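Asks: So, here's a batch of structures to check.
FYI, it's all coordinate maths here, none of it is from the lab. In this text, all values refer to a predicted model and were calculated from it rather than measured experimentally. Cβ atoms are built from the backbone, for glycine too; each structure is taken alone.
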Structure P
Amino acid sequence: MAIPAVIGRCPVCGDELAVTRLHCGNCDTALEGRFRLGRFQRLAADQLAFVEVFVKNRGIIKDVEAELGISYPTVRARLDDALRAMGFPAAGDDVPGPRQAQAQVKEERRQILKDLRANGITAEEAARRLAALGDGASRSA
């Protein structure tokens, strides 16, 4: 029987989950307590899938674009989104000029809606991303 992957975010409120029990299937040893999940468990499923493609392509954005069929700005936006989810600052966190910020937000919004139409993401994920874009747009205005 396949063991399901560990999720790192609460499906109800979205907060980070904590591991409270570890078990060895070989010797039946168990550890109980509060353990932190690693940074990768903080990622949503679609973010983790993107990071896997990014690493597989050794960070070569052109290859990521080709494999996923997405544009350069979308690769950058998804990378920034994954970095933020892992607790790292992202290049997009620097305050860009107003014209650059508007163009970037417009491209990211277009890509989110395209992904939603193609059933690549859920409505909830699209709403979360669009809400995050709203925050980014107001910071740079």
Structure Q
Amino acid sequence: MLRINDTISIADWELSESFMRASGPGGQNVNKVSTAVELRFEAERCPALAASVKARLQRLAGRRWTNEGAIVLQVDETRSQARNREIARERLVDLIQQALVKPKPRVATKPTYGSQLRRLQEKKTRSVIKANRSAGTTDEP
């Protein structure tokens, strides 16, 4: 059981882990020990998550979201299999917690009267500057 917050927890059947040999530092240990972790979370079938949360989770996961609706996280940062498992689970929890935050809706506003006047004044000033540039280019012998 993986606990996300006070109300949401993920059952063990929704998570599956597989281990493989990692690349990177570790010497000959890399060739012998399967320390890299691939954590798979069946997000689409998870009853604890609402549809809106799943949609935000899919957007946040990006390429890690599969066609079957699962999130696949691969971790091979450390030489310890146990630590890589912890890191993968922490990343999954962080991802789900980000998806739980509902974005604030944007409220359309109009520009203030003062900002409209300042914009028009700046446009007039620019226009005068540019007009003065072209006024001084007469062809006199």
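Asks: Using the calculated result 20 for relative contact order in percent (Cα under 8 Å, 6 or more apart), pick out the matching structure from P, Q.
Replies: The read-out comes from structure Q.
Asks: Supply the structure label, taken from P, Q, corresponding to distance in nm of label points 7 Å out along Cα→Cβ at positions 3 and 35 with the calculated value 3.0.
Replies: Matching structure: Q.
Asks: Out of P, Q, which structure matches 5.4 when distance in nm of label points 7 Å out along Cα→Cβ at positions 19 and 107 is calculated?
Replies: Q
Asks: Can you spot which of P, Q the value 87, 44, 26 was calculated from, given it is Cα extents along the principal axes in Å?
Replies: Derived from the structure labelled Q.
Asks: Assuming -16500 is helix-only ellipticity at 222 nm (-39500 (n - 2.57) for each DSSP H run of 4 or more, over all residues; to 500) as calculated from a single structure, say which of P, Q it is.
Replies: P
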